[in-house]
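Novice: Take a look at these structures.
Please treat every number below as a calculation from the coordinates, not as lab data. Here the structure is a predicted model, which is why all the values come from computation and not from measurement. Cβ atoms are built from the backbone, for glycine too; each structure is taken alone.
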Structure I
């Protein structure tokens, strides 16, 4: 998992409330268990005017010019500013994979669905919760500022936009993002102790070792 210490990028405002995971990545794209290849279909039913299917060449599809990520100034956004209850609906981890594969690294919102929120940290995507008034303030600044760049300093827990805002984050999750550790990577940091335990365990009960 890539480390996340600081990040600067273009921010796009997504004003819909209750954006569910089927909107983030529709159900027909869930057949693959790879973490890549989903970015092309992120928000598929909102980005395009036809019904998308796996394997379609999206470059030849008619886009919805009114959707925020199709607006030229937001097409290279790596930060989404969201409203209430983003990521609700089913627990599909594919929703986070699609956001990451598209290039989104930071979500700044009013609230997130619990399972989606946890899945973000497991995949190197930082979800930040701020008060309703601050989110509205940031969205208005983004609207009024072409190519609005926002900087997130995870180490200092700061967001730098028109103003500087502080945010809260669990210290363990913060450490994992900064060090680039997912659950597997975290386990591998204890590899020496795991091998020590296995050697001791099999020395006492060698019949259990089938290798």
Structure II
């Protein structure tokens, strides 16, 4: 039998929207997006898509923050439209906007774990090796694993777990705020997620033109 403490922990991790929604969730979510963007900017970490996180060039801080805001807004707006189409009950836009922002808080963990020593060193070495192999496929020159490789593996695993966790939170937000369940809701969420991913990439392309 599941203990009340376990239920509280599970609710906090996977369904905090039962207790926090509306303006409160919006404030917390935007703070998390801002924090993840600020931490990521200093290390060239980009949340360049609704579900994406990549290490690349160090760009202005405003750009890193804008990426997170674009990702959030793209999905929130698309899911709001999907919710209006399939939901039989009324729901508030601020609740969906707020909880979708809050659902992105695992990106803070991603930005922090990428600060671990060795991650960026191994990423740089791996990129150089891939470039060499692209230029000459006969040159197989993968960097030695060592401690940096172990850190890289740990960070990559953490990023995957956080992505799955974030999607679970996004689904809970959509299902709870729009009061939808079942196959139609799942299908609508998946389609909405894919559309939002495309829209966020298009928006990112427009942001790049401002640099």
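Novice: For the read-out relative contact order in percent (Cα under 8 Å, 6 or more apart), a value of 25 was computed from one structure; give its label from I, II.
Specialist: I
Novice: Given a value of -24500 for helix-only ellipticity at 222 nm (-39500 (n - 2.57) for each DSSP H run of 4 or more, over all residues; to 500), point me to the structure among I, II it was derived from.
Specialist: II
Novice: For mean count of other Cβ atoms within 10 Å over residues 30-37, which of I, II scores largest?
Specialist: II
Novice: Looking at structures I, II, which one was FRET efficiency 1/(1 + (r/R0)^6) of positions 62 and 118 (r between Cβ atoms, R0 = 35 Å, to 0.05) calculated from, given that it came out as 0.75?
Specialist: Only structure II yields this read-out.
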